[in-house]
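Undergrad: The structures considered in this document are given below.
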Structure P
């Protein structure tokens, strides 16, 4: 389970890094990112970083609740991000 949680944490960190790096320009199909979307991307990146940190801790601490917290927080953050993006991409 340790390797799986570490791989999951790496995926979360990579996604958060992409969101942080593309807050201002070249996000998906947008050349310029609206200010409101930039703030939303930053907030989701923070949630994904927190979920990644929880997943790293859960990889080394054998606590099922901690593992589930990291998985659920990452899934909720990713799902909400995916649900909120279409209204900005149809501009």
Structure Q
């Protein structure tokens, strides 16, 4: 990539339009660099966000693995109590 931060001079003999065209071209070159930098930063941020998301998902999977059996035991206990209550009413 060429050095886009070079100094440029306007031609005193050129028309206003020609000098404006030179300035507009320069602005577009600088904008292109800004877009490239933005894309690079977005990619870096995305990498770290993905990493954090994967860590969080693993934590949830671990918690869910512990919760499922406990939830099943809780449901079994409720069912047992319901059966006992029905039997005691008879």
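Undergrad: One of P, Q was used to compute volume of the Cα convex hull per residue in Å³, and the answer was 131. Which one was it? Don't skip to the answer; put the middle values down first.
TA: Numbers: P: 75; Q: 131.
Of the options listed, only Q reproduces it.
Undergrad: Further question on the same structure: Suppose you compute helix-only ellipticity at 222 nm (-39500 (n - 2.57) for each DSSP H run of 4 or more, over all residues; to 500) for every structure in P, Q: which one lands on -26500?
TA: Values: P: -26500; Q: -31500.
Working through the options, I get structure P.
Undergrad: While we're here: Name the one structure among P, Q that mean count of other Cβ atoms within 10 Å over residues 12-19 of 9.5 was derived from.
TA: Working: P: 18.5; Q: 9.5.
Label of the originating structure: Q.
Quick note: the coordinates plus some simple rules give every number you see, no bench work behind them. Not measured: the values here are computed from a predicted model. Cβ atoms are built from the backbone, for glycine too; each structure is taken alone.
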